[in-house]
Structures are given as structure tokens and as C-alpha cells.
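Once you scroll down, you'll see the structures, which are given as C-alpha cells.
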Structure 1
């Protein structure tokens with residue numbers, strides 16, 4: 001039997017199942033009785049029934065062979081697809097390294113100083129909030145001025161965080177699951 005694809009094997013198994021079902025629905029004795037009662041050629045019918053039984057036996061054996069071949073074909077096709085995936089990903093380390101260089105340069109030049117400045121502003125606002133809260137309590141001041149010192153968010157910054165975290169909650173931790181392999185460690 002020549003090598004067949006998983007799809008071809010499954011299609012042929014389906015065809016065999018239909019043919020076997022049709023064969024099992026037949027009543028050979030009823031066919032013989034009908035030919036005898038009608039005065040037909042019994043020998044010809046018996047010859048046809050023998051041929052049909054021989055064909056049914058061949059189908060059973062073919063089905064067994066195909067059922068044995070199916071897992072082998074699945075493995076063969078799976079290995080071929082894995083090799084294709086592997087080839088498609090071979091140059092990714094250098095492509096990732098290029099993008100990391102671009103991101104790292106942009107981070108060091110613009111983003112890191114901006115983040116440091118944001119942290120300074122947030123620390124100043126938190127300190128001001130803490131002092132304002134203390135002053136209102138100590139001095140008995142009834143004022144809503146304390147609300148002027150809370151955290152200020154930016155929708156644009158939130159959008160960047162969501163993009164970086166690819167739909168994860170910004171507080172959920174790492175953005176990527178790693179297997180411990182880093183491009184910097186590859187040869």
C-alpha cells in the first residue's frame with residue numbers, strides 16, 4: 001500500500017464503513033429464497049454472493065491496514081509540520097535582537113528619563129497628599145483640598161501599558177512567559 005495522507009486514510013475508512021454497513025444490511029438467505037421462488041439462476045446468485053463476501057473480507061483487511069497506518073501517517077505529517085515550524089523560526093533570535101536594540105535605545109534615550117521624572121512627580125504628589133492630610137487633621141480644617149493631591153493617571157499611558165501587557169492586567173507581572181532562554185545567551 002502506498003503512503004497515504006491522514007486525510008486520504010480517514011476518507012477511505014469512511015468509505016469502507018459505508019460499504020461494510022451496506023453489506024451487513026443484506027440478507028443472503030432472503031436473496032437466495034427470492035431467486036429460488038422466482039425460478040432464477042441460483043448458481044449465478046451464489047457466485048455473486050461469494051464474490052461479495054470476498055470483497056467484504058478484503059474491505060475488513062484494508063480497514064485493519066489503514067487503522068494501523070493512521071497513527072504512523074499522523075506522526076509523519078506532524079513531524080513534517082514541526083520541521084516547517086522550526087525552519088520558520090530559525091532566524092527569530094537575530095530579528096528579536098534587532099528589535100530589542102531599537103527598544104533599548106529608545107528606552108534609554110527618552111522613556112527611562114520620562115519614567116524617572118514621572119516617579120519623582122508621583123512621589124512629590126504622594127508626599128503633598130500625606131502632608132495635606134496631616135494638616136487638615138491637626139488644624140481641624142474641613143476641606144476637599146486633599147483631593148487635589150491624589151494620583152493622576154493618563155489614558156494614553158494606560159493604553160501603552162495595555163499594549164505592552166497584551167491584554168493582561170498591568171499589575172499581573174511579567175508580560176511574557178519564558179522558558180529560561182534569552183537571546184543574549186544564544187550563540
Structure 2
């Protein structure tokens with residue numbers, strides 16, 4: 001047996017052990033948190049998918065703590081996504097109220113604009129996007145965001161500046177270039 005296949009085999013055994021030891025607990029914990037078995041199962045599986053991405057799995061001292069933190073972050077991301085969807089639906093409802101005075105071209109342009117905003121946000125790295133959304137949607141301070149993301153407040157300022165620069169370059173600079 002070669003060394004790489006042995007290492008892969010050992011990794012698979014470790015993943016299997018962590019899954020069998022912690023998956024029922026994590027799913028139960030999430031079920032109590034969210035009140036829905038199906039959503040808890042989805043979040044649990046998503047947390048384990050994130051665990052698959054851990055390179056040095058054997059150095060993970062507390063798998064339960066990692067899974068808990070990951071699941072909480074998935075919950076927060078889901079809630080943020082839900083808020084964004086609600087804002088989108090509210091804007092859509094307002095647009096629907098003005099439907100009588102608004103032609104199809106204006107509605108199409110509004111939808112294209114909203115889709116562009118979603119595309120701008122999706123094009124960002126995770127931490128800058130999360131920092132920006134926590135600041136703009138949730139109204140958190142830089143210090144609160146830094147605590148949540150586990151980085152310094154100066155890094156949060158850099159993240160938000162990076163997002164704003166990304167928006168500016170995408171919307172204005174790229175447009176000006178031939």
C-alpha cells in the first residue's frame with residue numbers, strides 16, 4: 001500500500017469516526033435551535049461538507065466545537081440571506097403596487113438592477129461580503145463584526161473598503177474602459 005492511499009484511507013476513517021460520533025448530536029442540537037427536522041438535517045450535512053474542506057483534519061482537537069461554530073455560521077448566513085430575500089420581496093411588492101403606472105421596461109430595468117446587486121455580492125470573498133452585510137443590513141459596528149469574524153477591527157475596515165472599491169470598480173471603472 002502506498003503512502004498517499006494510506007493517508008487517504010486514514011483520513012476517510014477519521015471522517016467516518018467524526019461523522020458517526022457527532023452527526024446525531026449535531027442534528028439534534030440544530031433541531032432544537034431551528035425547530036425543524038428537515039432544516040436541521042440540511043444544516044448538519046452542510047457543516048460536515050465544510051469539515052471535508054479542512055486540510056489538516058488530524059490536527060482538529062475539538063470536532064464538536066468546530067461543527068458547532070460552523071453550524072452557527074451557517075445559521076447566521078442563512079438568516080442574512082433570508083433578510084436579503086425579504087428586502088428583495090418588499091421591493092418587488094412596492095414595484096407591484098406601482099405596476100399600473102410602471103411599464104414593463106421600467107420593471108425589467110429594476111429587476112436587472114436587483115440581479116446586478118446580487119451578482120456584485122456573490123462576486124466577493126466570504127469574509128468581506130459578510131463584514132459588509134453585517135454592517136449595512138444588521139447595523140453592527142466594526143468591533144462587533146470583528147468579534148463575530150474573529151479578526152481585528154482594522155481588518156473589518158479593510159474588508160468594507162474592499163467591498164466598496166469592488167462595487168465602484170465594477171460599476172464605474174469597468175464601464176469606462178473600451
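Each value in this text was obtained by applying a stated rule to the coordinates, not by laboratory testing. From a predicted model like this one, the values you see are computed outputs, not experimental measurements. Cβ atoms are built from the backbone, for glycine too; each structure is taken alone.
A few comments on the model shown:
- Structures 1, 2 were shown, and relative contact order in percent (Cα under 8 Å, 6 or more apart) at 13 was computed from 2.
- Looking across 1, 2, the calculation of helix-only ellipticity at 222 nm (-39500 (n - 2.57) for each DSSP H run of 4 or more, over all residues; to 500) that yields -24500 traces back to 1.
- Of the structures 1, 2, the one that 0.35 was derived from, the read-out being FRET efficiency 1/(1 + (r/R0)^6) of positions 32 and 152 (r between Cβ atoms, R0 = 30 Å, to 0.05): 2
- Source structure (of 1, 2) for P(r) over Cα pairs in 5 Å bins from 0, in percent, computed value 1, 5, 7, 8, 8, 7, 6, 6, 5, 5, 5, 5, 4, 4, 4, 4, 4, 3, 2, 2, 2, 1, 1, 0, 0: 1
- If mean projected area of the Cα convex hull in nm², for residues 48-111 alone is computed and equals 7.2, the structure in 1, 2: 1
- Structure with the greatest value (metric mean count of other Cβ atoms within 10 Å over residues 40-47, set 1, 2): 2
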